[in-house]
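> Take a look at the structures listed below.
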Structure 1
Amino acid sequence: MRNRKAQEEIIGFVMIVLIVSVIFLIFIGISLRRSGNEEPAKSKDIYQLLESSMRTTSECTINYGSAYLSIGELLQRCYQDKDLRTNTKCSSGGNACDVLNKTLSNIFDISWQVSPEAVIKGYEFTSTQSQNISQKGQLPFVTIKKGICGFNKFGEEYLVSAYPSGSIVNRLNLCY
């Protein structure tokens, strides 16, 4: 009778340990799942880079002798080209979207050393058009990526007016 009572206590102890282990694993699973869906941390440096790069002039002029377009103006032209299925040509021969991608890639490459051995492993830049600032889920019309991006990233958004159709939301994420 005495051995049987000891066996029942051991079985009860094992059951409690198993229940606590299962609950612990569920909490770990939930916390890992949440960490991948969170918004990247914000950075003032990235915001300032986006703000200054939107005012940087490119190598694109629409007519010979006219002023060079800024990155912000190229974004507007590139969006209009994708939306209206037109093709804005620069005087140099390339189209607005190609010049935009090349210029932004150069700015980002100069700003950060990106490699698997560096602190910054990669970056992602996207531009989407939005009628409403809180509107999410639209497909980007400009995407520039370099390196490897996982869950660890920080970034910022910068808005450019796309009169009369809303705003262009530019998002740059740095991955570490």
Structure 2
Amino acid sequence: MRKTLQIPLLMLPLLASAQSFELSSPDVAAGKTISRPYLYNDYGCTGGNLSPALEWKNPPENTKSFALTVFDPDAPTGHGWLHWMVVNIPAATRALPRNAGSAGGKRLPAGSVQIKTDFDTPGYGGPCPPKGHGLHHYVFTLSALPAATLDVPADASAAQITTKVEATRLGTATFTAVYQR
């Protein structure tokens, strides 16, 4: 009997490490339409421009920081539209509160840095696709990184940072929400 109990107990660490890295939001549901508080408030859109609260669990082993992006691949720019980018989120962090992406990033964990987006400012910019352009997908991606800070120049572009994140990430957690007008 004792051997039977030992085998499952020995497997517990393996089962725990096999849990998937997950990202979710109590404000924006995967596969669902993004609501007005989280939409942009300019260019004819009348949202609240609040970044949604985000939560995650089960990051990969050896995670030292996180990088977050919100990206619209359907934007008619030829390269999509970056709505939000935050790097150097400390590894102990498991959530960001609603409106963490406000100008100045005062609600972000200490050490986190917001990068200039396609709105030409750092911070969250909510969805505001062109009228009649159809359904747009907003991909929320959290990357687990092996370093506490990204080794990039202070004036690095979002594209340079994305390249560094993709080259070094330990894993990603993602979900997609939608919006059209």
Structure 3
Amino acid sequence: MDAAVQAVSRRPSVYVALLRGVNVGGNNAMPMADLRALFGELGLVDARTYIQSGNVIFSSPTWPDASTLETAIEERFAIKTNVVLRSAGDLGAAVEHNPFSLEEEAGLHVGFMARTVSKEKIAALDHERFGLDRFAVVGSEVYYFLPLGIGRSKLPSYVVRALEVPVTTRNWNTLNKLVELTTS
């Protein structure tokens, strides 16, 4: 393999760690500066955060290990949280695969699952139970249209319980900003 190809193959990729339930409603308070420092100590490069809800953008030459990050966060902050990882390309694909109209953007949210689930579990979900609230599962993302807001909806917690997988949700604006930050 020539040197140029080797250099490209070792170039770090950009990832986002999406932490579940951090700095939400006064719970699981975690200073973002300390979180960035922790990622640096773990050898993850150029760690930066976006807003206070646990979105860490960083570079790494290899796919990071979510369980290592979860353990380090619990040891440092005494907070047990799920870490869901996505590459910059994964976030862009999540925007592209949105099944809802962008005219409904104010109510759009995307739940990032820690892993994909079986087609049987997805098929068993009740689409009629939540009135105006709607959802669609595409790959390892759950897209929500919640016209009255996420704080008033029981749909996201139902989906998490039914699918039996950790899910962390971001609103449409946050997702688009993360895409912008990972591609700039």
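> For which of the structures 1, 2, 3 does the calculation of helix-only ellipticity at 222 nm (-39500 (n - 2.57) for each DSSP H run of 4 or more, over all residues; to 500) return -10000?
3
> Then there is this: Using Cα extents along the principal axes in Å, for residues 95-150 alone as the calculated read-out, with 30, 26, 16 as its value, let me know the right label among 1, 2, 3.
3
Every read-out reported here was derived from the displayed coordinates using simple, explicitly stated rules and does not represent laboratory data. Quick caveat, the model's predicted, so the values are computed rather than measured.
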